[in-house]
1. For which of P, Q does FRET efficiency 1/(1 + (r/R0)^6) of positions 47 and 207 (r between Cβ atoms, R0 = 30 Å, to 0.05), calculated from the coordinates, equal 0.00?
2. If distance in nm of label points 7 Å out along Cα→Cβ at positions 167 and 359 comes out at 2.7 when worked out from the coordinates, which of P, Q was used?
3. Using the calculated result 24.4 for mean count of other Cβ atoms within 10 Å over residues 63-70, pick out the matching structure from P, Q.
4. Thinking of P, Q, which structure, once distance in nm of label points 7 Å out along Cα→Cβ at positions 295 and 375 is computed, gives back 3.9?
5. With relative contact order in percent (Cα under 8 Å, 6 or more apart) computed per structure, which member of P, Q shows the largest figure?
6. Quick check: -500 is what I get for helix-only ellipticity at 222 nm (-39500 (n - 2.57) for each DSSP H run of 4 or more, over all residues; to 500), calculated from one of P, Q. Which structure matches?
7. Match the computed value 71, 56, 48 of Cα extents along the principal axes in Å to one of the structures P, Q, and report its label.
Structure P
Amino acid sequence: MAAPPPPTTAQTPSPPRRIVICGGGVIGSCTAYFLSHHHNDSAAAAASITLVEKSSVACAASGKAAGFLALDWNDGTPLSSLSRSSFGLHRTLSERLHGPTAYAYRPLHSLSLPLSPPNPNPNPNPNPNKNDHPLPSWIDGRIVGSPKTIGTPDTTALLHPKLFTKTLIQNSPGVDVLTGEIKKVEVDDEGRVVGVVVAVVDQEERFVAADVVVLALGPWSSQFPIISSLFAVSGLKAHSIVLRPADPGSITPHALFLGKDSLVPGVYPRSTGEVYVCGMLREGEEVPDDPEAIVGDPESIEALHRVAGTVSSKLRRGNGGGAEVVAEQACFLPCTDDGLPVIGEMPGAKGCYVATGHGGWGIQNGPATGASLAELILEGRSSKLDLTPFSPSRFLCRGADSK
């Protein structure tokens, strides 16, 4: 049996009294949930918890993501333990929070499915005897190779990310949600965080006192000097469409991955009767200050519609197949230079914690991030998961090496 991970520690002399979480996406919401449910009831009960969100809970990537979960797809990488732990927590949360009905959680099969370009006269499944998984009947596009099983209901699952994130907040007792924009993190002369300055709509800026501040700001993280002075978080723009087929009951629970290139989409049937299609990633675009101002590029959205119609006639919009277009959208995924999330206490700012940079695995790894961070904040150590690979202090070492 493998030895348990070494505890990740933070210098927390006493349980915090006032905690402010900045960001109402899945990472901030998971942190709020686990802080409010921490097993050390005396520490958790003694702290007031405020979550500050500029727009609305899950208004950005946490509301527009696929919500795909995988047990072992990060095996062999530094994310392995985080992903496996989080996959298990997703199952636990689904049982506790009635996931199948509350936020469309369900295990499902996952297939790698090579497709040809759009063809007006598709030839469905030319090699049926070579498939290692029976091709679902609703997939009637042109297949250029054999579908391969890359996930089973034991190892892959799907949920509705916006419903999941909101369910977490609704089930976080004692957590107050404040709508406002974080303008500044205040640190005293001794290097300890003392609170944040918040701009509330139609009100003057106000100071919210705190002895713990959690920055879970996704692609907006680099707007704050306390973060950008140490590391950068960029935004990777991802596009998606949401369709509702005329006969949603005919769409079986099979997630489809149509290629290895980021420009080739994935197709995710939700138990809500909707089918989510995503892809068309773009680098280098500036992240708007207002998450509500993020819109998809017309050509990328149109490309997703073409591919959806190639996968299945049931996913063709309008008269072509009768599918209703529920959403055409885009979001920015928070990415770091080394491809790993940043989780832990900021060096030089006692009581200031960061959780960002999860890329395309934010929904997947949100629970383990939130649970570990809650333990780190309330007990001064994370015993369940070694957070060392994700510590913001790793950037101090790189800065020294570059000199």
Structure Q
Amino acid sequence: MRTIGVKYGLLLAVMIFSTFCGPYCSGQITLYNTGTDGLVLTIAENEILTIQGNMENQSTINNYGTILVSGDWTNAGNFNASNGSLTLNGNSTQHFDHANQSLFQFNISGSGEKILESDLDVTGGLNLTLGILTTGSNQLQVLPNALVEGGSQESFINGALIIHGTGDKYFPIGKNDGFFPVNLFNIQGNDPVIRFELFEPNPGPQKPEELETVSSIRYWEKSLISGILENARINLSFDTSEELTEASFAVVTEAESIGGLFQNLGRSEMVGDIEDGSVTSDLSISVNANFYAIGQEIDLTGIDCIPSAFSTSATNIEDRSIKVYCSNIEAEGFSFKIYNKWGIVVYETNSVEEATTTGWNGINNNTQKIEKNDVYRYTISGRFSNGRELKKFGTITKIN
């Protein structure tokens, strides 16, 4: 492997790339266009161009190898990305202006902030190791088949990231020193181009009745730039700032507008803990919803869906039957049974509507006769609309 370098290059910079410069180069490096045909710098495969300082290209660069830059990068000429890589590895702020041209492999390293000064398309891969990449009003796009890797509290996209294509896609985005990536799983559609950006705070979110809270700390905004998005499940990250009671209560929510109703997409998987966790939606994201936030479902531990007693002659008509008082129960797979002391079923229904509106009035389903005053056992099973299991059993007393 051969290393190419430039040291204190000005007008003659291109002449000493391969002859006089040592393995590390410093100063303001400018590749000038001095002739009719211009000057061409080619970094061959397995070659490394290391620049300790700023680089300005006013001519043509063909990159088949590796370029390492610790200072600002300004491309005012032509850049042939080919299959080469470019790494920003400075420990101070770096400005990157690529004149709306593309890179094959773009690597973020070094602790300094990297500021994008023009639109950029990445065709091969984006890797985040160290340093924050701020996009501002510029578009950073990852094209189909390009791989996005890395991302951490020390290295993320501060701003919007646009990714092309179907399948699984990873958006390593964050805000205000916080890393809160988005994953989309099993994206289906026709050439979707999807943009995500994180915002803080989330002003005035409205919650459905089955949720305890919807986060007012932050939200993620999705935009479908082009194409058709038909289906995808979404994974969001959270930490202690979300003020979850337990990580296991976390769900994904979506809304059509900020300040609107954030519908519950449920939870198919939760990984991690309150300090560093993520939750994947049970339902697919909706076509018309573009805003996403972390929600917390109501803790149903210890909540009784069934009263402990009833009387068929009660003054209050509501107390004349045993009904199920839990809400948001899925119809599929629901079961409510009541047994006498010999274990014989005296009432049974698989209808959520019947169980919550009519219930058992003390009449045996089989004999159509009123059962005597006694203690009866019950079982209830099913699922809530947020995906949590409903499974309860206990006793009820039939009295005069």
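Every number in this text was worked out from the coordinates using simple rules, so none of it is lab data. What you see is a predicted model; the values in this text were computed from it and never measured. Cβ atoms are built from the backbone, for glycine too; each structure is taken alone.
1. Numbers: P: 0.95; Q: 0.00.
Answer for the origin of the read-out: Q.
2. P
3. Numbers: P: 24.4; Q: 21.5.
It traces back to P.
4. Numbers: P: 4.6; Q: 3.9.
It was calculated from structure Q.
5. Details: P: 26; Q: 7.
Going through P, Q one by one, relative contact order in percent (Cα under 8 Å, 6 or more apart) peaks for structure P.
6. On the way: P: -7000; Q: -500.
Source structure for this number: Q.
7. On the way: P: 71, 56, 48; Q: 105, 38, 36.
Here the read-out was taken from P.
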